[in-house]
Structure I
Amino acid sequence: MINIKITERVRSIEYAIRDVIVYARALAKSGKKIYYLNIGDPVAFDFDTPEHIKQALFEAVRSGANAYSTSEGLPELREAISEKEKRLNNVDISADDIIVTSGISEGIQMVMAALVDAGDEILLPGPTYPPYISYTKFFGGKPVTYETVEERGWQPNVDDLRRKISDRTRAIVVINPNNPCGALYDEKTLRRILDLAAEHGVPVISDEIYDQLVFEKRFVSTASLAKDVPVIGMNGFSKAYLMTGWRLGYIYFHSPKGELKD
């Protein structure tokens, strides 16, 4: 028998919301009814992908759109994303500033691969979406969580964030609307985080996959407020457009002063 050596970076990866599936399936085999709420999948619970989206896919396949696309994504899709961000989120980016990804998870992996060397630190809201921790560790970095305050609706503690910044910090992650706590960050909080990032010369990674799933308050995109800080935006089609199984996301680069043009 051949023993395959597994690398230490793989051994360190944990993903609790998926790891729990192993135990859930074991219970299901015993006859218990299990509701899988660990993954945010509206399509699994009586929501359906809109008919016009399904029809568009059908027509595209029938018309022969089955070859490789450009590595950064179809130009017409990136143009549509650019228009959407401008119309809904007041973020002015061109199609050239957008990369289409296989869901946000691939986007997280790509960004961490670009930013993190051994010993570097990424600041994350705590609690946070687990892949930010996993991919930071995978590339030899250290995830550092800053406090979010339950008594204030899980809003970030910007003073704690300030205390956690070091000369090893490579980015500040903002997840807004927040996963997993559901908080919607107000404009004042976002501006304080951007000011802090500018002070220390680090970019902000803004995960906004739930941007259209807000009800009582207005969503404000981080990039729409940025004046002198580069913002790496993360978004996709899974939640608002009910396309979870399509694995379609995107990264955009918003750079007010050209910091990301290298």
Structure II
Amino acid sequence: MDLGLNGKRAAVAAASTGLGYASAEALAAEGARVAICGRDKARIDEAAAKIGPNAVSLVADVSTTAGATAFVEAAHQALGGLDILVTNGGGPPPGDFASTPLDAYAGAVELNLLAVVAMCYAAVPAMQAQGWGRVVAITSIAVRQPRADIILSNTARTGATGFLRTLAREVAKDGVTVNSVLPGIHATARMADLYPSMAEAARGVPRGVVGDPDDFGQVVAFLCSEQARHVTGVALQIDGGTYAALL
């Protein structure tokens, strides 16, 4: 299936590895030009080289609003405009209510909520002006089914989901879709920090295996496609059936 992405310009945040990298790779395979960022120049240059000639690497730290804004602005300049924004970022430290101090919340909110808002402010107005745009935010299944051991992520990413859903309704008439993808357990470094082994992590997944980042990237690419033009305001779980509620 041709997703209609050939020649589109995409900014994918925090894409040196993991789900960000997989998303950028999938978009590039569909012919999009992708600007990817990471904090380590050697790692992000290596990732861009692996993706191929459609990728450009940028050094940026999207854990702050200033860094997130700077990344989108640099991607816009490098590509001559933006059609697609994939927001992404690392998770805050694990912990529950008892072990997490109050002053830890501000950093988590900046990392997983305000940085997303900042990237959207930097990218969406130009998408509205050109009458076409796609925003896909990588969040977490925890916004639907909170985990007791990641209270900071639960709190901040749920706020981001509310922002994205509100934004989606406002800009839909301008040809811009806004969706989020909610990964469950995938084979990434983040999951390695939370579980003693991938085999242990897979025990809680109805499919019986952890997710493949490459499969995740294909879902992101579809949400950016022409065929997904009527899909907006969606928070789509990609979790092998882990989320159990009806709504």
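Derivation of every value follows stated rules applied to the coordinates shown; laboratory data play no part. Predicted, not measured: the structure shown is a model, and the values here were computed from it. Cβ atoms are built from the backbone, for glycine too; each structure is taken alone.
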When I, II are compared on FRET efficiency 1/(1 + (r/R0)^6) of positions 45 and 237 (r between Cβ atoms, R0 = 35 Å, to 0.05), the highest value belongs to I
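A value of -13000 was derived for helix-only ellipticity at 222 nm (-39500 (n - 2.57) for each DSSP H run of 4 or more, over all residues; to 500); which structure in I, II was it taken from? Write down the numbers at each step before the final one.
Working: I: -10000; II: -13000.
The read-out was computed on structure II.
Check the numbers for Cα Rg over 2.2 N^0.38 Å across I, II and tell me which is largest.
Going through I, II one by one, Cα Rg over 2.2 N^0.38 Å peaks for structure I.
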Calculated from one of I, II, mean count of other Cβ atoms within 10 Å over residues 29-36 reads 9.1, and the structure in question is I
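Among the shown structures I, II, from which was the value 19.0 of mean count of other Cβ atoms within 10 Å over residues 133-140 calculated?
Corresponding structure: I.
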Taking mean count of other Cβ atoms within 10 Å over residues 53-60 for each of I, II, the highest value is that of structure II
